[in-house]
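Only the coordinates and a few stated rules stand behind these numbers; no lab work does. Note that the structure is a prediction, hence the values are computed from the model and not measured. Cβ atoms are built from the backbone, for glycine too; each structure is taken alone.
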Structure P
């Protein structure tokens, strides 16, 4: 049986925001938070998935959406979160989006 598609929503508060995944019957939601560091640079500072969501691909889906949005908006990302940093290390094609702290 296949899993339903993961729906990532983005909450943008201007100088900070988060990517969120809600799954029916699971609380709390998964999230990846970010904040502005300087013009054109954001810091991905935290990723969390509740135990019931781990291994489902939600964290990867949130990072993929972060990357897509950064490309569309011309942003670079400081991967301060260890999960986001590991994803950057696995995807050398993202190197142009990586910023240093």
Structure Q
């Protein structure tokens, strides 16, 4: 197997900014999304961490077997349903250089 973008594990840390004001709804939606996602065979990790300084800011740590598994996750009905709730303002992957 070659070590290219298609076959390499997709472990990412993503900074999420959510719409403020609906925190309990958001909490429930994130827990539901996490539960469904962790049942995906190619998902090793999918966890959210809320900022202590900004209740609308989160870090998402996600780990999928490869880029195809991540793309499949993004197309899942429960993932699309989460996006349609309108909580997400932005999602910015944190660079590997910053994490090193």
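Upon calculation of Rg and Dmax of the Cα atoms in Å from the atomic coordinates, which of the structures P, Q produces 13.9, 47?
Derived from the structure labelled Q.
Structures P, Q were shown, and relative contact order in percent (Cα under 8 Å, 6 or more apart) at 21 was computed from P. Figure out for me which of the structures P, Q the number 1.8 belongs to, where distance in nm of label points 7 Å out along Cα→Cβ at positions 33 and 57 was derived from the coordinates. Structure of origin is Q.
When helix-only ellipticity at 222 nm (-39500 (n - 2.57) for each DSSP H run of 4 or more, over all residues; to 500) is calculated, the result is -8000; to which of the structures P, Q does this value belong? Clearly, the read-out refers to P. Source structure of the calculated read-out (mean count of other Cβ atoms within 10 Å over residues 9-16, 11.0) within P, Q: P. Looking at distance in nm of label points 7 Å out along Cα→Cβ at positions 41 and 65 over structures P, Q, structure P comes out largest.
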